[in-house]
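Take a look at the structures below.
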Structure 1
């Protein structure tokens, strides 16, 4: 294969899985960035980089999956185990609104003590009191609720939508290759079940995001297989709003290991932009990479920097904690030569910050 021909291919001719893996390994770093940036600009000619303001509320840290890459979960008997009451959750939502959040994302562990009533009550109370966007629960949580309640995934999703659920985040994907999942998260749902939840959500009009976590035991081919699976589903449904690549943080985890380098992260981000030609939005992960690499990601195919993260607990549990304000986010985007803009969950632009 010739790298130059792959990077400068006529738009519309897709990369194959083997070509994408070749680029991850062999492409010149800056040429790869240039190609990814050009692909991004074709989809976002306005040169805009978006972000939003939300709060992650982890309603419980009790989880029976006990994934080896996770530093956040606790067993039911652990002194740090908790389940938030509806009153505690509502207080956090009220604080989020005071801080100009446009959505809340409620996610938690796979807690065997919680049935569908906990979630429908939570969502309906939030909607009735606050009317804020609810972008919440991951496919593993949806499957758990369905199994615990004797319902189908479709039935659960419809009840949650009726209670107030607006969209579904892509958590729990990690790497959508079962050989990898059996090593890092053997109790978690299979790749087919994760994709099945997303397919069902898209079928009934529920938009979602897609994620990928790199840096555990997966190979480059595993990563590309993951991208292939979500690209194939997006071809059928167009239900994914964005793709979010993030890196495993080994601190305080049973799995341990080394952190993926920023260069490896940026290479994978660029190839994701090139390979996922049916995704409009690719997010840079300043939360795991820090502000500097988050800014650089805007030249490697990313057009979005996600949330300023009013609250984040999962990555923090692994010993990584980055913070940013709206002013810092706007300044960071401007200094990357982009036009900063605040968005909502559906990528509607709420405010454009003109260049000074």
Structure 2
């Protein structure tokens, strides 16, 4: 097991990365139980529950625990489903000393965390991410929330977990499409911060796709290290943390326009990243070789490198104007530079953005 710490003062917490993190040691308590001192409510979904719920409940040992099983998928990430979690907490009389345990992917983690942030004005929660995307991105950093018909993740709160237990053994049951979706976020870290990590991903992508444990553990650890460093600097996304949204403004527009759950989040981010690369080249930030290199790695991972055929520039712009990064009516975009760097720009000329949108919408 490897352990990182996100240093946020009194809100600091560990990220544990390894295998067998839910199990109890011989004659002792589990790592999980050490982070859940009192009553627990396990929030999971209908796909993950048959695989790991019993293991988690057994790992809690003598800690009293109830559970709620949600329908699976991004289509259910809304206030109605969150109300199901709140009702379960109320029915079980969970008090302010209780802990919500999020067992699942990013959707479960976001909703369970938001429920924990809201219930009795805030109780503890622990993240048990079971997808690569959740382990490297959504479980770390305290962003919680749900979607609305008019925008993705527009309702939520910053609420840091008590701990993150990223058991990479859970990735053995992950469908190939979900593994690839997680790699979109892993590759993102190389783009924005670490050129050496990007080169390592180029050299080790086949091992990652084959689920080599050593390669997976390194990718998860390095991704979490990068995100931890950025979150420590900018917890509430007033500055540098916005870089973590590379490809997301385009990607969120795809997800919302297609209907939540139609496109996986990582797939939409991958297509959005290629669009951001194209925009960066048109702005003179990068050359064609950099665009080709980034696009090739995403394609090798089995990810889409263009938006859906029915997207138009008008549909993109309509949804992009509702993005959380819009400030005073000005759309802010994450524009990549040389591999390992990116910046936030609020001065992208409208006609240049239109040219990128027309290029992809015309060729999809």
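Determine which structure produced the value 1.8 for distance in nm of label points 7 Å out along Cα→Cβ at positions 64 and 96, calculated from the coordinates; the candidates are 1, 2. List each step's numbers first, then the result.
On the way: 1: 2.7; 2: 1.8.
Source structure: 2.
Looking at structures 1, 2, which one was P(r) over Cα pairs in 20 Å bins from 0, in percent calculated from, given that it came out as 31, 61, 8? Derived from 1, not from the others. Source structure of the calculated read-out (FRET efficiency 1/(1 + (r/R0)^6) of positions 24 and 248 (r between Cβ atoms, R0 = 30 Å, to 0.05), 0.20) within 1, 2: 2. Here relative contact order in percent (Cα under 8 Å, 6 or more apart) is compared for structures 1, 2. The highest value is that of 1.
Quick one: distance in nm of label points 7 Å out along Cα→Cβ at positions 32 and 288 came out at 1.6 when computed from one of 1, 2, so which one is it? Mind showing how you got there, number by number?
Numbers: 1: 1.6; 2: 5.3.
Among 1, 2, the structure yielding 1.6 for distance in nm of label points 7 Å out along Cα→Cβ at positions 32 and 288 is 1.
Any read-out appearing in this document is the output of simple, stated calculations on the displayed coordinates, not a laboratory observation. As the structure is a prediction and not an experimental result, all values here were calculated from the model. Cβ atoms are built from the backbone, for glycine too; each structure is taken alone.
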